[in-house]
Structure I
Amino acid sequence: MNKPSSLALAFVSAETDDATTAAATLSALYGQERLEDADVIVALGGDGFMLQTLRETMGTGKKIYGMNRGTVGFLMNEYREEGLRERIAEAIPETVRPLEMEAVDQDGQTFRALAINEVSLLRQSYQAAKIRIAIDGQVRLEELICDGIMVATPAGSTAYNLSAHGPILPLDAPLLALTPVSPFRPRRWRGALLPNRSSVELAILEPEKRPVNAVADHTEIKSVRTVTVRESRDMTATILFDASHSWDERILSEQFRY
């Protein structure tokens, strides 16, 4: 990282009053570089806006430092106006790798999308979904009857995955979480932890009777027949966290909440 005084910053914000006001204030204090010329992009908003910023800058090598001007802000740092360059210079970088989803719909069309949080399959009607699960080409579960299932990254493990009672993963863990949503049969199956090099192949059983949608973060494909999910080997993004409140500390705090 450059010396604090020489850090070129670009501010981007969600379209909320708090976020746009913060962007204007910080731009006046620290200057506003073009995105392509900035050393660090400062994202102002909530976790949703951070994910949007990460997707838009994926593979560019740009570092993203977020400050919370939204609601949850699990991926964000505390908003403070003073000493911003010094905070960024001391921040801890964490590398995020997205998931690559390849989905084939009922018409045989193939769709591809990236997901930083998770790829989820969700039933489309009142009928429960029936899904066959294979890992690296080997069928591990012949039939899961459920509302859905997801493959979550460590970055996404505290989002929808956590709401579905999936495990929280450290950001640098070489793992993916495979988590069912409201499983009916087998009732006691609670998911699995997979090596991040695994390929997860999900086949929809009875797709006409029990249609299923696939969602990669905010990209939705309707009426899928098969979905393959794997971690990208090529695409990365870097998030910066304050040293005083690192991602590891957030994970530990979250696991001891009651």
Structure II
Amino acid sequence: MLEPVQSSALCRAPNVAHGFFTRAGGVSTGVYASLNCGLGSDDERAAVIENRARVARHLGTDAARLLTCHQCHSATAILVDTPWTPHAQPRADALVTIVPGLALGALAADCTPVLFADPVARVVGAAHAGWKGALAGILEATLAVMEQAGAKRADIVAAVGPCISQGSYEVGPEFEATFCASDPTNGRFFQQPNAGARTHFDLPGFVVHRLAAAGTGTIDDLSACTYTHPNRFFSFRRTTHGRESDYGRQISAVMLA
């Protein structure tokens, strides 16, 4: 059975279906068990296709209308009005639509998935916000494309999904320097747990900050850590530390019903 995490704020949006899907309820095995939705993984393709079809059915649409892009840690958001095949995925990190029945997905395994909806203008969006994309402006780009489609920032609900938490996200000095060179006040998102320890970065806190600074009407942070819940979420960093061969990707998706 699928076990998506849901945003209470998005649940209040009429005619909007959504879910931050966990790794439960799919057919993949091994390190991909079980709801791996990442076509870029080395999992059996047929298993990934079936997993994505289950997500689509859960949302109330068919598999061909569950769309994800070729994510590249960019600040590129695009407006979608027709589905594409998995072989024709555009290179982008956020999707926006006004078309009912088109489910927009963001894949992640530590990066931050953010789902958006303006229930008044009936515009939805999904963004993949890793640290590079968040710093480059993927969240602001998503909001801008939503506005082009008729949304108003004051009416937009943004739900920040499961990602790696600050307690699990060790970084080096060059990482912190990159953020502080962009904006010296970004130093507040870095913390040393104790003397001599490596610095930890607050990715969800940074994402929430960027959304708030951009004027997003409502922000719902689900505060779920992918690294510390191995039975619920895939995690790239946990896989690296465990020296596993590969990792799955969970999907987060939103759709106008």
Work out the source of -7000 here, i.e. which of I, II gives that when helix-only ellipticity at 222 nm (-39500 (n - 2.57) for each DSSP H run of 4 or more, over all residues; to 500) is computed. II
Highest-scoring structure on volume of the Cα convex hull per residue in Å³, for residues 79-182 alone (candidates I, II) is I
Name the one structure among I, II that semi-axes √(5λ) of the Cα gyration tensor in Å of 37, 18, 16 was derived from. I
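With relative contact order in percent (Cα under 8 Å, 6 or more apart) derived from the coordinates and found to be 21, which of I, II does the value describe?
Value 21 for relative contact order in percent (Cα under 8 Å, 6 or more apart) corresponds to I out of I, II.
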Between structures I, II, where is mean count of other Cβ atoms within 10 Å over residues 55-62 highest? II
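Each value in this text was obtained by applying a stated rule to the coordinates, not by laboratory testing. None of the values given here were measured: they were computed from a predicted structure. Cβ atoms are built from the backbone, for glycine too; each structure is taken alone.
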